[in-house]
Every structure is written in C-alpha cells, then in structure tokens.
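Have a look at these structures, which come just after this line.
Every number in this text was worked out from the coordinates using simple rules, so none of it is lab data. What you see is a predicted model, and the numbers here were worked out from it, not measured in a lab. Cβ atoms are built from the backbone, for glycine too; each structure is taken alone.
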Structure 1
Amino acid sequence: MSEKILAVSAGHEITEKELKDLIANYPPEQQIYLSSPQAKDELLEQLIGFHLFSKMAEVEKIKETKEYKETLAKMENELASHMAATSVIEKVTVEDAEVKAYYEANAAQFVTGAQVKAKHILVDDEKAAEDIAKEIAEGKSFEDAAKEYSTCPSKEKGGDLGYFGKGQMVPEFEKAAFDGEIGKVLGPVKTQFGAHLILVEDKKEEQTVPFEQVEAQLYNQLLQQKKQTVYADTVKELEAKYGVERKNGV
C-alpha cells in the first residue's frame, strides 16, 4: 500500500511517513504536542517551505558555490570531531559498587541537620510583645495576632517561617526555637530586629538521607565526573601523539 501524500512541493511528494519521521526527531515531551492536528499542519508548512528552498538552491546551483563548499567542509570537520569525542566518552560507565562506595566515603554530605518549624510575631519592644502574648493566652490565635501586630513580612502567612536549620536565624532566636517546647508560645525573645514571640510547631532531628534516595543522583554525578576525566586524559594523550603548540594568550 502506497504512502498517503500530504502535499507536493516543487515536485517533491511529501508523504505522511516524512511528516512522522520529522516528529520523531523531536524530544519525547514535544512529540505529544506535535501529534495534534494543528501542530501537524504547521510542520507540514515547514516541510513545504524546506522543499521550495531546496529547489531554489538547486536552480541557483548553490552547492557549486565556494561559500557552500567551505561551509560544508567546516561542518564535516565539526561532525567528525564531535563523533570522535563521543566515541571516547560514551564508553564510560559507573558500577553500582562505585556509587555505594562514594556514598559511604562521603557520609557527611548526606546528613541533614536538625530543623525547627516555627511561627513568630515581631514587634518593636518587649512590652508590646508581652501584651500580645497575654491576648493569645486569653484566646486570640497566634496567626491572627501575627497578622494584626507583626512587623515581619511573614505576618501575611500568620507568622509562618516554615522549617529552618541552625545558622539560618540570629543566635537568640535560634536558641529559643531549638530549645523551646512544641506548641508553647515563647518569649519575648529580644534580638537586633526587635522582640519576638515564637510558636514552635515541629522539630526534626538530624538524620542521614537513605542511599536509595540519592542513588540515581549520585550515579549521574559520578558518570559526568568520569566522562570529564576521560575526556581530559584523552586530550593529553592526543596532544602527546599529534602535537600542540600554544602561542601567546588571546
């Protein structure tokens, strides 16, 4: 059965297969979009234009020009060089044992420090903070108090600071939050920014990220490192073999 012809451009029959082959050259995530009728119509117009210009190049004998031949020779050299380099690095592999060994030898990299999740209210002085703490004790929600009184931008989220680790907050605030009891309003805590009321909502102890969670990431990291090393080593070998003479800097 003959292929369905979608258009004839400058005498060239554009078939459904040619259009499908063009779509197949795109990344998988784009192929879904390009399979829609509208996208296919746009690609068909591109193919029509391609063959029209191809015919124009034939008529005007562009392939016989000096510029074309020089450009073609340059592209051939670039392609050959790229393929030679690819042939070297595509042989690089990383064994599962190498990934595991790296994980074990660099254990400190995969430890997440202790964290605290807290909300706070920031005001100018301790007296104001004490008055707000009293309102909260009498039934006002911490979040409503933060929205009403806090001078920190976090007031828009009810004072929520999310999770933070050690070294992310000023020392006085950090100590109070990490030492404080979950669910209890702490403060006033005086810092360089003013007086804080703090509500600790959760705490996470220091923990090690399991190997399984970082295995794929480590594999790709080690693979790229090995490829870079092999590439650099091969360049040195080729320099010794074919010679390189570096002149003064650019």
Structure 2
Amino acid sequence: MRLLFDIAFDGGAYHGWQRQKQVVSVQEIIENKLALLFQKSITIYGCGRTDAGVHAEHYYFHIDIPDQPIDNLAYKLNRMLPTDISINNIKPVRANFNSRYGAKSRTYRYYFHHTPDPFLTRYSYYLDGQNFDLDLVSRAVKLIIGKHDFRYFCKTPDRHNTTDCTVYDAKVERINEDRWCIIIKANRFLKSMIRIMAYRLVSIGIGEMHIDTFSYYLNGEEPQEQVKLLAPQGLFLTDVEYENV
C-alpha cells in the first residue's frame, strides 16, 4: 500500500529535508520514527529538497507499507515526532503515484517585516522599511512569470539537466503595513533559486540594483557580481499541487 503524507515542519533545527551524513535532516527524523513504529526500515520519498533552515506548511512524501488500517497512524506519529515536525494528513494513493514527479506545481512564500520583532525573526526576514520601494519590487516580481532559463538564479546550475522553469504566478502580497511576502508558483525550482531571487529583489527595493539588471539576468546575462542568497528563515513551502490524487 502506498501512502501520501502531508506534513509541516519548522526547518530551523534541520539541515534541509534530505537525509545527509553528519547533519540532522527532516527526512532522517521521520524515517527513524517510522522504523520504530513499523519495526522495520522505511524509506520515504519526498516531493523535493529544501535548503537548511527553510520551513514547510505543506510538504509531501510517499512510503510503501503492507496493507493495514491507517486510522491512527497520524496520531501515533505525531506523538513520536518532535514538536517542530507534524503530520497534517495521510491518505492512500495509487501504486504508481510519485510525490516528486507527480507534482504539477509548487508554491513558496518568502516573508519580510520592517519593524524589529523577536517573535518574527525565526520566520521572517527583517528589512529597514525606510526608503524601501515595494512597488518597484512588485514590478520586478512580475517579470519572472512564464518560462525562463533560471541558470543565473541557481546556486549549482551545472548539476541540473536543465535550468528552464515555468513560473505560473508571482506576486507581492502585503499582509499589513509592516509585513509582506513574495509568492511564487512554478512547475519546479532550482537549488536556492528563490533565495537568490529574493536577495536581488531586496536589492532593487533598496536601490542597489536596477530592475533592468534583474531582467538581464533573467534573460541570460551572466551576473557581474558574486551570487548571493537571502537568509533561509523567511522561506516557506506552502503548497504542492497534484492531479487526480
């Protein structure tokens, strides 16, 4: 029986989703708890990787287990997992379903705030709001909609078979006078793509990068400066869309 898990996690204590040697990952924690529960090794297959420190409101993975009732599985796992990882939902799926390759789109949000706040620092990026041009950032965000080669918005472009991605929607959403976020929905994302993009968008907002330069990078002009990333704590995977699940 193949099961699809919808989970949430605070990525602050983890070196990303994927299991790696000598660091703690979300995948490792969940696989260890599943092994205890089922008294056998369980491999889980995630919908994609996340950078260290990145959070998820809805992250999906699938596993294969012998046919058995699953009514209390989420409850049991939530009692075993640390408080920064939780199971939202579990449901059976068809035998050939794949949580990674079956995804039609993924949506990320990157959160910002303009007033220092100790209760936001783990989940949002602080920016001095003085002279910050959010309207200009909103204009720049719209430029990424459509199919583009995001090679110069990727930390490791040569590791990908292709750096083309299709962005279905991209926008700035104002939460209140002090808080806002960037929302990007695409068919796929490259290594650190949104964090590189967020750094350049912030640079536009504070007047350190011209919007035309951002456009040049988007259209294949190689960056003249070292590629930089914005910190991970403001970034959330908020949705993964599947068809006929």
Which entry (1, 2) yields the derived value 0.70 for FRET efficiency 1/(1 + (r/R0)^6) of positions 20 and 124 (r between Cβ atoms, R0 = 30 Å, to 0.05): 2
Which of 1, 2 yields 19 [relative contact order in percent (Cα under 8 Å, 6 or more apart), calculated]: 1
Mean projected area of the Cα convex hull in nm², for residues 76-195 alone from the coordinates reads 10.8; which among 1, 2: 2
Source structure (of 1, 2) for Rg/Rh (Cα atoms, Kirkwood Rh), for residues 108-147 alone, computed value 1.25: 1
Which entry (1, 2) yields the derived value 6.1 for distance in nm of label points 7 Å out along Cα→Cβ at positions 92 and 212: 2
Computed -17500 for helix-only ellipticity at 222 nm (-39500 (n - 2.57) for each DSSP H run of 4 or more, over all residues; to 500) - originating structure among 1, 2: 1
Computed 1.07 for Cα Rg over 2.2 N^0.38 Å - originating structure among 1, 2: 2
Computed 16.9 for mean count of other Cβ atoms within 10 Å over residues 188-195 - originating structure among 1, 2: 1
